[in-house]
Structure P
Amino acid sequence: MFTRAIVIGLIVLALGGLVAYSQLIPEPEVVSGFLETYEIRIGSRVGGRVKSVLVDEGQPVAEGQLLVELEPYDLVQREQEAVDTLAQREADYQRLVSGYRVEEIAEAEAKYRQNQAYLDQLKNGPRPQEIAAAKGRLDRAGAELVLAKENFSRSVILFEKKTISRQDFDVASKQLEATQADLMVRQQELDLLEAGTREEEIRQAEAQVSQAKAAWELMKNGYRKEDIAQAKAARDAAQAAVAVIHQQQKELKIVSPVNGFVESLDLRPGDLVAPNAPVMSVIDQEDLWVRCYVPQNLHAIAVGDILTVKVDGLGDEEFLGKVVFISRQAEFTPSNVQTLKDREKLVYRIKVELKETIGQLRPGMTVDVSLVPVKEGK
């Protein structure tokens, strides 16, 4: 029994020593994570039928490289229509900004002065010479009437004596009637001239003068600011419509936004793609980073610190990464994270950005991140 007690005591001492030793050994400040990069899902905002596919899965691509091209369909015709509308709106706007031509203004002024001269003529009435001429014509008509009456009287006597024919008598009768009518006309002409212009004609002429003057002033002053602003708005709207068509045409060509690799692609010429839907994904080769979780008792690092990163499968080769993000809120350790501490403890998520590109380093590789900052360049 004594021997057994000694053995048990030694075992207890050994276990206690192991526990004490394990507490004294400093735990390496290392956490594990995975290499990650940004996967960009690209597509077209207009969609349509695929015209050509110029890359394959896994192929490296450069920023701006054409990957997929779609059929234009009616965009060409719509562009021409929009360009023609823009030209019309631009012409209308420039016409209003330039105002009326010099010839148009001169024509409006001439029309105004013509109407003013006619109004002045109506107001001044007939000239004395015109009245005198009318009186002269009336006197002559009176003299002709006297002569026609004498001829008719002689014709009556001669016709009764059967000296002249019936035809000669009718001619004398008609001449008498004509001279009587002419005398009446001449008298009315003189009466009109002596009475002067009617008030209604003067008012009508005044209205025509006012209208012609207003038209002349309008042409001199040019178009209203409101009309010009409206024409400019119509022009700008037409420009925007052309810009929209051009942007839609650009969307027919799907290009790579970054330098990287085609991760997934399942397109063939003739396929239909929906608007605003991703048709392929490209991995950014220039933005590798590690997402890892730091226990709260090792949370002494800060944004901007440089940490060393070791990648499984690459031996002892170390890479440098910069801490660009530290979560402000603690969380429970995810199940896929490996740490040397108790997994039940709270951790903080950090993001370590590497300065490497995709090559020997690839997304998904497991890495170990040292939480001991180093100076950049070492």
Structure Q
Amino acid sequence: MPGDSIGKMFKVCVWGESHGPSIGVVIEGCPPGFELDLDGIRKELNRRKPGSSAYVSSRLEQDQFKILSGLYRGETTGTPISILIPNQGFNKSSYDELENTYRPGHADYTYQAKYGIRDFYGGGRSSARLTAPVVAAGSIARQILHREYGVTILAYITQIGRIQSGIDGPGHRAQSNCNFSDESKEREILTLLEGLKASGNSIGGVVECMISNVPPGFGEPLFDKLDADLASAIVGLNAVKGFEIGNGFNAAELTGKENNDEFLVEQGETQTVTNRSGGVLGGISNGMPIVFRAAFKATPSISMAQSTVDNSGNKKEIVIVGDHDVCVAIRAVPVVEALAAIVLCDHFLRYRGQCGVK
């Protein structure tokens, strides 16, 4: 598949299927001599793994990883880093009746239409299970970015269903049961999720990501704009149906005077008074925090009756069973951070290769 990898200088290629023996990632372009924090990788995988709360998939995966190459005495060698993550907690029997049936909202039909063959267990290659190796690669990328510039990447949920956060920034995220930023609406959110779980239904949500300490100069002015690459990576994530950066779609309502970020110099640094652009101008970072949002649709696997067809065109009714998230956006938070880190690390290495070190 030509679409198995992301990045040019920091290149990440993911392999495996949902219910195969293992999944993994190969990372090319990691600078040599970098001491990896393996506990940091483990921490990020634990944030993403299923079974972390009552509102996410209960699939029992330990997500223990093994680095097969690219590391010598704890330091990167500059050669490809290969990471393996065993699959352990899957149950194939819950998918036996779906071999020839297309699940509404899933990639079953389109995958079959393109390739003529598909692994139907857990969605195979199209499964969000493949975000685990993405998180492992993203952890390495964010370690590099933090060492070089002190970059911090923090994502959090600002909306689930029609319930919106009333505060700016991550707020309550660290204490929340669902990565939600507004403590005053936590109980309302949990009541919504409990009701949906009891009925076998699901709901969508919005994840916002704030990235601090990115220096000006990352990105390019035409085809490889930083915001375009972020959008491509995030929209490529399972269940994402919308992306906006800075003012996003609200910019369409504003005049130039209202939307422009005016410049000033603060402690010898050029900054902007506001940050309506979301930290990117002309495809290049401007030194302000990068802020973007991703809209996730409701998890399509629901245990409610739905109408569909099989691969012979016969009408069918299905009820999907198995381990599924009530709101996929909850576990997507560390994945959004990981993808943002991968894109930024790639642009950091591109910048360093063309322009030198700041």
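Bear in mind that the values in this text are calculations on the coordinates, not laboratory data. The structure displayed is predicted, hence computed values, not measured ones. Cβ atoms are built from the backbone, for glycine too; each structure is taken alone.
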With FRET efficiency 1/(1 + (r/R0)^6) of positions 141 and 277 (r between Cβ atoms, R0 = 41 Å, to 0.05) computed for every candidate in P, Q, 0.00 is reproduced by structure P
Matching 14.5 (mean count of other Cβ atoms within 10 Å over residues 77-84, computed) against labels P, Q points to structure P
Computing relative contact order in percent (Cα under 8 Å, 6 or more apart) for each of P, Q, the value 22 comes from structure Q
Re percent of Cα pairs over 39 Å apart: value 17 computed from one entry in P, Q; matching entry is structure Q
Candidates P, Q; helix-only ellipticity at 222 nm (-39500 (n - 2.57) for each DSSP H run of 4 or more, over all residues; to 500) computed = -8500; producing structure is Q
